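**Student:** The next part holds the structures, each set out as structure tokens.
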Structure P
Amino acid sequence: MLPGEQLEWLVEPKVDGLAVSLLYENGVFTRGATRGDGERGDEITDNLKTLRSIPLRLHGKGAPEVLEVRGEVYLPVAGFQRIREEMIAAGEEPFANARNTAAGTLKQLDPALVAKRPLEIVLYGLGEISVDPPPTQAALLEWMKAFGLRTPKFTRVCHTAEEVMKAIDELDSIRDGFGFETDGAVIKLNSIEQRERVGYHSRAPKWAKAWKYVSEQAETVLESITIQVGRTGVLTPVAELRPVFLRGSTISRATLHNEDEIKRKDIRIGDTVLIEKAGEVIPAVVKVVLEKRPSSAQPFPFPHECPVCHSQAKRDPNFAVWVCENVNCPAQLTRRLEYFAKRGALDIDGLGGIVADKLVERSLVRDPLDLFELKLEQLATLNLGTDDEPRVFGEKNATKVTEAIKRAKTQPLARWLHALAIPEVGEETAHDLAKHHPSLEAVRDSAMLRDVVALDRLHGEAEESNPRGKRNKDKTELEKQKLASRHAEVIAEANAAGRRLLEAGFAAPAKKKSATDADVVTVVGPVVAQAALHWFAGESGHETLKRLHHLHIAPKGATPGAGDQAFAGKTFVLTGTLEKMGRNAAAEKIRALGGNVSSSVSRKTSYVVAGPGAGSKLEDAQSLGVTVLSEDQFLKMLADSGAGTGSSNTLSDDLFGE
């Protein structure tokens, strides 16, 4: 295409993320969107503003009047692993890969949820620009970096094919240290002017190529397949592998996802299998090495009964999973009990691992609420060992657990909402609900949650009844008139629901010029609202409330018009060790005063409370100019608010299993 011309190439990492465009006007970030189909994407401006790696105003001087930059939003490996661990601890099916997690996060309706995920961005390209761009890709990246924009960590200018291959090999040797997933290299013609002459294919530039690395793989033997039973009863097959070293760690287990996956890949016990780290993180069985299959290998008969309680399992018609329907299954009970007692829920210290398992095994607990009727003697004499080799829990340990159970009765509503394992209601969502409801009964009967569900339905109906919508373009004029009448009714209903949510403080106005009362950002989304209402309306919710009433447990949440909200609208991040007050206790104090607690630092963070051992969060706060408080300064702030500074008396982890 360019015969006889001097050519240069730039080699960059290929980041496995979601492609986005950022528009800056007069140096100010005004709009962000996904690439979509290349012509039209989704506007996600408010969500992108939560990323601390995106400057809201370009640094320095000389920014063009219009500058559109393009790149990828990604989820760092450490952040993705933390999210998976939290989901597994909560008994939820963990996300499969970082890219889909990042993409799903950016499409959330609530920017506050996006801000809780540690997303990052790398920028490497141009869209619309009101001035002449720099002459080369290398110069463009330096120019963008001067404005405070994040650019690739690795670049190499190359003049020959040999230099290009050397750069690709160099990148492959160091990419594991980047902290994010790279699945290849991108080779770009360096000269912008030459690029313009080379042009584009229908969907991609002619001046750039992607070089995909082959994932590092290893062969090993699948020695058995075990079935794990989750908190919700889902039966998950797990490949038990002969240990093999792969990309920095020894792999001995890999999920097989479900029955259909085993059948599709024809996986059998005794097979030699090829494994790799899917997305460089999660061990996965790629395929069977058929030429090494032993003659004795037989298709795996996926069990249609629970391996723990042996109750009949049922295949979910909407998903490719089998579910144990016995709500009293010991495996489910044990995991529910651990979830109920975990630190972020009711914080019943000493009730992890073996203790929870043995309480269920000895039939002392059939439901988490049975804990509140346990006697000290029952706990003290609990055998944590076997009949042949007994190991008694003891009165000292039993007393600590009994005291923790007694304290759990008075835990606030947010912790109870979390502990009850209501579908879709995690720790942060539980606190969001508790801020706006005084009791469990108030959540059950919540008009706010019903309005959130109704508003979502009305938005859908408004789209369907819009006479100017694409789906109605072929309607007759009479049909369009009828649609217009219904459309007006739906919009009126939606605006009314939005106004009620705004008046209740359960929503905020949308930040767009043409917003109506119906275009509100609600505290929780429709999926959470529907799940909570459905749980309380069902047998589980009904029996739980009845039992709590019998136990004289009435968790307290927000009291409208009462209490000091000194931290309202403030977001805190806690990092390091708080020596005078545990971090859980500090978070409770902040939330009680109307504040929010976040796991990551952004420009919207009000304060970072840093104790000894504070790491990257402290560095992020300093680089963003966020106010950093010592523990003593934070305690003084609490004292000035009248909240008191009582320290947490949490116990050490369960000596017998955590």
Structure Q
Amino acid sequence: MENRLAFLKTVAPFSLLPEDVLSGVVGLLQEVTHTKEALIYQQDVSKLRGLDIIVEGAYDTFFYDSEQNHRLPEEYGPGTCYGGMSILLNKKRSIRTVVARKGTRVLALPRRDFRGLCLAYQEFFHFFTARYGERMLNDEYAHFVKPAPAPEENFIAADQLFSRRIETLETRAIVACPANTPIFEAAQRMKAGRVSCLFVTDEADSVQGYVTDMTLRDQVVARQLSASQPVADIMATPLVSIRAEAYVYEAILLMFQTKTRYLLVKRGEEVLGFLSRNKLLSDLAQSPFMFIQAVKLAESNRELKRRWEMVPDIVNQLLSRGVKAEIVNQVITTVADTIAVKVIEGVLAEHGPAPAKFVFMVLGSEGRKEQTLLTDQDNAIIYEDKANEQRELVRAYFLRFATAVSDQLNHIGLHFCTGGFMAKNPKWTHSLSHWKRNYQQWMTESNPETVMQFSTFFDCRYLYGEEAIMQELQAFLHAELRGPQDRFFYFMAKNALQYEPPLTFFRNFRTFAQGTQQVFDLKKTMTPIVDLVRVYALRHQVAGTNTGERLTLLRQQGVFSEKEYQELLQAYYYLMAMRLKKQAKQLMDDRTAPTNYLDPSVLTQVEQVTLKEIFKVISDFQLKIKVGFTKTL
């Protein structure tokens, strides 16, 4: 008894109590000894029966994140107490997970008696509340004590956004005038028809362009142009159209990608009417597309950075509502594209007009419109060929320009490419003729190393600038690919066989150690699908860079059967959904940087079986690649 009393006097906050009170407390204590290491409390699950005062040994305490990693580990050694904050401030449930070491001896004060001391002695009570307040100042601690609530549907419109077709919407009727109509008369027609967009037709009554209120302001009033000139002189082009069978979300994404405010709706060659971006967005006030509009209207890099940091929340909400992974990819890509264009326009304003026409293109997953939450920059610049005396000045400008763009994107959160595939790298900012030589060399001098390194450049996509330059490069590539390129396709096919699905002979998962877990890499698991679809797309001259789009076009050409198409498509986007969900959880729930690693032990039995079937599909298609391109088994 005397020893316990002397010990209690050394333990905070019992040292604050009068000695006669401490003597009474000694009689209430119950001794517990842990003869072996044991998990005694689970985070936010186990109810505490009292306050534990450690006499010998130690408690190892921590939080678990979604991947069962130990977060904020802390040791409670002799002379410390555990459980006070949990009893008083967490409804008696243990705030942390606790493992008692072998040989740990504890004096337990029953919960009722502990609360009695807190009521009677304010300093004793404040010791625990003050300590809790200090801990809660740590963002990571506060996050795990109060997990993020279920996502609110603040970015998600009704499910019909992703299932409703354009043909079910009420399109606006076309109001048009011939191309030779005077501008003032065109304005009168707009007033009479109460429209802000007037379409312009040719002699065959085919729509060729359009005029808006903004066109009249910028092209007529601001330039003091004569209102008697033909409307064809000021009409905007090109026109962008969409099939009536397309989905609503496709229309909105197309509007953002092409920077158009109006879409013609067609069934076959028949024009049914048009859609206005403002009207669509006002109907979808709580959709992710309003968020994209907010990104488009951002006025500073600071605001762009804040918007990019909100993307994981949007992804989390879309996935939780069952939105398909390919749609989520497109949303992420459209946000990233919008940010990049804003940055490019800002840098051009700072540096002055470019001394030559150019294209800023994106590569890799961004080029394929398949970005995830673990993404970096992959981009390049092509500029028009200039005379020798101008060549160095032009190149110097674009390298300065590219560096500024890349640095600002990195600051916003679209990080530098670790492999250096960025326009700021002098290797990837060149004239059109230089780029043609690059591609020609990669194809004619193919080997395993060059194909592995430069395959990302065959997923390039126009983002900003003079699109005709990109079109000329693509026409050149198509012409080259029509020639004898057996060596190139051989090594491209071999590249698709580099990574084997992580499945052993006995159909168990092949994993490697990552921290305390055994994992496999989801990105590498998906790579063979990307690679093999790319090989077939290049051989069969299929346009587009997106894996899903390439698959669809290859099926239409009869390269893949319906069964093969469905198997590959479902396999790819099942893995993509798994990858996006994991990354969103890491960012939102665990407050850690996203990765591509997955521990199969945390999956359900159904998920494990599905993954094993997907790995078999990938293996079967790799066999098809071997036979079709390398002629070896």
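**Student:** To which of P, Q does the computed value 1.09 (Rg/Rh (Cα atoms, Kirkwood Rh)) belong?
**Tutor:** Q
**Student:** Next question. Can you rank P, Q by mean count of other Cβ atoms within 10 Å over residues 9-16 and just name the one with the largest value?
**Tutor:** P
**Student:** Out of P, Q, which one gives -14500 for helix-only ellipticity at 222 nm (-39500 (n - 2.57) for each DSSP H run of 4 or more, over all residues; to 500) as computed from the coordinates?
**Tutor:** Q
**Student:** Identify the structure, out of P, Q, from whose coordinates distance in nm of label points 7 Å out along Cα→Cβ at positions 417 and 433 was calculated to give 0.6.
**Tutor:** Clearly, the read-out refers to P.
Throughout, read-outs are computed from the coordinates displayed, never taken from laboratory work. Note that this is a predicted model, so its numbers are computed, not measured. Cβ atoms are built from the backbone, for glycine too; each structure is taken alone.
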